[in-house]
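Structures for review follow.
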Structure 1
Amino acid sequence: MNSDIAFAGAAEQARLLGDGAITAPDLLDVYLDRIRRLNPVLRAYRVVLEASARTEAAAAQQRLDSGERLPLLGVPVAIKDDVDVAGEVTTMGTGAYGPPKERDAEVVRRLRDAGAVILGKTTVPELCIWPFTETLTFGSTRNPWNLDRTPGGSSGGSAAAVAAGLAAMALGSDGAGSIRIPSTWCGLFGIKPQRGRVPLAPHDDAWNGLSVNGPIARTVADAALFLDVTATGPGGFVAAASRTPDRLRIALSTKVPPPLLARAGKAQRNSVRDAGVLLRELGHDVVVRDPDYPATATLTNLIPRYMRGVYDDLAPLPHPERLEPRTRAVARIGKLFSDRRIAAARDAEKRVSARVLSIFDDVDVVITPGATTGPSRIGAYQRRGAVATLLLVGMRVPYQEMFNITGQPAAVVPWGLDGDGLPLSIQLIGRPDDEATLLSLSAQLESARPWADRRPPVS
């Protein structure tokens with residue numbers, strides 16, 4: 001029972017709590033017990049907020065007993081350690097961090113207003129730079145599907161925690177794939193919402209507009225619930241995930257955006273092909289078509305904004321001498337991009353977006369692989385410099401970053417396991433502001449090919 005409830009997902013747990021089938025303190029105890037047993041191996045959490053979580057769970061139960069109902073009342077949620085929680089430090093994966101934060105980030109405040117119990121803060125690579133979660137300060141976070149592999153990054157701790165049943169759901173952030181990459185490699189549903197949908201305050205405009213906050217979840221319904229309680233503007237995401245989509249025109253593409261010369265592996269290509277077969281069976285119109293990726297967008301738009309963003313994150317830290325050499329190298333490059341250069345890159349975003357979005361004149365959704373290959377081994381980049389690491393990791397995960405430039409929503413749907421027993425995914429890209437179609441289509445795929453009951457070996 002304890003194992004089953006840990007993997008039930010946030011939406012189902014909220015229902016069980018409301019029905020009185022389990023109490024909030026008992027649900028919290030399930031997770032705290034699992035964290036005590038598994039986190040020393042996985043290192044998914046940088047810190048577990050046991051004392052405050054117990055207080056919050058007890059208060060949630062009193063509210064439940066009085067008949068109060070909120071969307072996440074009593075549900076334990078994990079927070080990525082680049083997001084502020086009152087009274088805790090926000091380390092961003094580095095020993096250079098400053099004092100504890102005085103107040104919650106806006107997204108955490110909204111989760112609390114919905115009744116969530118804040119369980120802890122999850123691990124990240126230093127300054128959230130890499131798609132692997134390994135730091136000199138906090139060690140290596142391991143993938144519960146294979147302890148020799150990374151869960152991905154930068155929301156690696158969040159994904160490892162949800163995959164191993166150490167949280168009902170987790171907050172992630174995504175500046176170049178950091179929700180979608182670890183969701184892919186940990187067998188979870190993750191969605192990068194439309195830019196501005198979920199608040200970043202007090203860190204508005206992170207990475208010069210590339211980054212967003214969003215959910216890493218076991219089910220589409222869980223992610224939709226997260227969006228309904230945190231989004232700015234009209235909600236309706238749970239309703240969208242609950243309805244069958246209209247007949248859609250869907251483009252399949254395995255083309256790697258330039259300038260990288262990577263090619264998706266056979267398992268990853270087959271995942272897109274198999275998705276096309278299923279989507280046709282579900283009544284959709286499926287074509288093979290590539291977006292019009294500008295040849296220089298990554299080099300002239302994303303890289304300057306990303307690297308300058310790293311430098312901007314480093315600048316206020318009180319102990320920069322504690323940063324890893326590779327991080328300092330990225331920041332030194334970022335410092336070279338002037339305010340004028342960043343302004344030009346952001347102005348060019350309109351032209352990049354117009355080309356990439358032109359495919360949506362004729363299709364509703366684009367599907368790509370979630371990665372070109374499986375996750376790297378722990379320590380694979382230990383002796384690499386900044387530029388070499390960027391090139392090597394970029395070859396594994398080239399499909400995400402273009403849509404941080406355009407700002408439109410994109411989600412990853414689990415799609416079985418590869419030959420090494422590691423999770424695969426497909427990425428669904430929607431029109432701007434159209435999370436609703438992605439949620440509806442993802443839920444239809446989830447119903448046809450369920451994944452939520454799949455559990456990794458370390459769970």
Structure 2
Amino acid sequence: MIFTRKRLQLHRLVFVVCLTLLVSAPLLMAAQKPHVLMISIDGMRPDYVTQADAHHLHLPTLQSFLKNGTYAEGVTGVLPTVTYPSHTTLVTGVWPSEHGIFANGKFDPSHSKSHNSYWYAKDIKVPTLWEAASAAGLTVGNVGWPVTVGAKGINDSLPAVPPYEARSADNEPHFLHQPYDQPEGLRKLLDASLPQSMPSGYEKRFYWGMEVIKRYKPNFMLVHLALLDHVEHMTGPFSDESDRTIEAIDSEVAQLIVAERAVDPASVIVIVSDHGFSPLHTRVNLGVLFVRAGLIQLSPINSQPRPAEIASWDAQLWPTGGATAVLLRDPSNATVRAKVGALVKKAAANREYGIERILTRKQAIQQGGFADPRMAFVIAWKLGYAGGGALTGPVIVSVPRGGTHGYLAHHPELRSSFFMEGKGVAKGKNLGEIDMRQIAPTVAELLGVRLADAKLPPVRYAAPLHHSS
């Protein structure tokens with residue numbers, strides 16, 4: 001009888017233990033899944049943070065990464081150093097020539113299409129971090145990350161989209177936000193929970209990011225904060241306006257981190273940027289020279305003011321700030337190629353045009369940029385100069401105030417940022433200069449996934465192991 005009672009008690013104990021394991025196993029597995037919050041601060045040079053005191057900036061959150069995390073003195077970017085190619089490299093680990101996003105806007109030889117940018121994830125030709133994370137059973141959230149419209153593998157997404165596609169007969173814009181949210185209606189749902197006094201545009205991304213983190217708790221969260229870039233274009237880097245903007249962003253980053261750590265105290269926070277910035281003083285409209293040389297033919301303009309309309313062309317310019325690609329309608333036409341080569345060589349000899357160097361097609365592709373089959377040359381401008389898009393009027397235009405990017409990545413002013421902090425990340429570790437293509441493999445390692453196309457290794461961020469004596 002005693003033996004039977006003991007056996008019954010033992011059976012009950014085994015049953016309770018097994019039931020407890022069955023119930024707790026999914027929760028344990030969920031708790032073991034990694035959480036990574038990746039915030040991009042568009043246009044943030046690393047010296048905003050590493051030299052914050054010298055610039056009299058109050059950035060307690062971002063500066064805390066210097067003591068509590070691992071960071072780079074600077075990140076060498078891509079060609080051209082602009083937003084969309086850079087952000088795609090940040091999530092693929094390869095150059096634009098491989099991932100297929102060559103600039104912000106697609107090449108438009110007629111100059112007729114508005115908002116003709118690389119909005120759609122289908123344009124990316126290699127696997128992304130969000131696809132790898134999703135395949136591993138992780139959830140993904142996104143607010144504002146470029147080239148994410150229709151992205152497969154993102155559960156909750158408010159992608160960067162054009163403001164409108166076209167205007168109707170009553171001149172009202174057809175907004176594209178709603179159809180491209182994932183799931184549909186997400187933007188409207190989140191807006192309904194926010195105060196009506198919320199700011200619009202770029203400033204709203206912070207609030208959306210907070211809501212996505214709190215509501216959906218994604219394992220991998222992408223947030224693109226773009227306001228600093230916008231202000232720097234108007235006023236230049238380290239202007240009073242830019243300084244106040246980065247200080248406001250520092251507070252937003254602090255709140256995003258608090259929200260993320262409420263989901264998982266072991267979350268790793270990764271702060272990146274896409275490019276640095278340079279003051280701008282001169283815009284150079286080389287297209288005017290192409291028109292004069294007969295390489296671009298304009299349609300007659302019957303009324304003013306109207307932008308010049310292109311009737312036909314043999315060679316065209318694709319300006320991206322500090323770099324301008326030169327494309328040929330027929331790359332096999334040796335006569336046109338020679339004519340264009342002579343024109344750009346003569347322009348480079350004119351010091352007033354501010355051309356640093358002319359890259360051949362081979363040299364440009366070796367640096368990972370502009371792999372369009374029609375590309376013949378890339379004009380690299382000196383800092384302070386940028387390519388313009390005008391086809392009539394003066395070649396040289398003075399810019400009283402502002403800034404730009406897109407220059408060759410070797411310029412220190414164009415370095416972008418990388419800071420990370422969290423469980424397993426070394427404290428106070430300075431990596432020196434790193435390559436932007438190392439960031440995606442690093443985040444992949446944090447997520448426990450792999451990007452097969454990324455060839456460079458992750459950065460060495462791991463905290464040292466301390467053994468007891």
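Looking at distance in nm of label points 7 Å out along Cα→Cβ at positions 204 and 228 for structures 1, 2, the greatest value goes to 1. -10000 is what came out when helix-only ellipticity at 222 nm (-39500 (n - 2.57) for each DSSP H run of 4 or more, over all residues; to 500) was calculated for one structure; which of 1, 2 is it? Answer by label: 2.
Could you figure out which one of 1, 2 the value 17.8 for mean count of other Cβ atoms within 10 Å over residues 60-67 was computed from? It must be structure 2, since only it matches. Of the structures labelled 1, 2, one was used to calculate P(r) over Cα pairs in 10 Å bins from 0, in percent, for residues 44-107 alone, giving 20, 37, 28, 15, 1. Name it. For P(r) over Cα pairs in 10 Å bins from 0, in percent, for residues 44-107 alone, the value 20, 37, 28, 15, 1 is produced by structure 2. Structures 1, 2 were shown, and relative contact order in percent (Cα under 8 Å, 6 or more apart) at 18 was computed from 1. When mean projected area of the Cα convex hull in nm² is worked out for each of 1, 2, structure 2 gives the greatest result.
Laboratory data are not the source of any read-out in this text; all were calculated from the coordinates shown. No experiment lies behind these values; they were computed from the predicted model shown. Cβ atoms are built from the backbone, for glycine too; each structure is taken alone.
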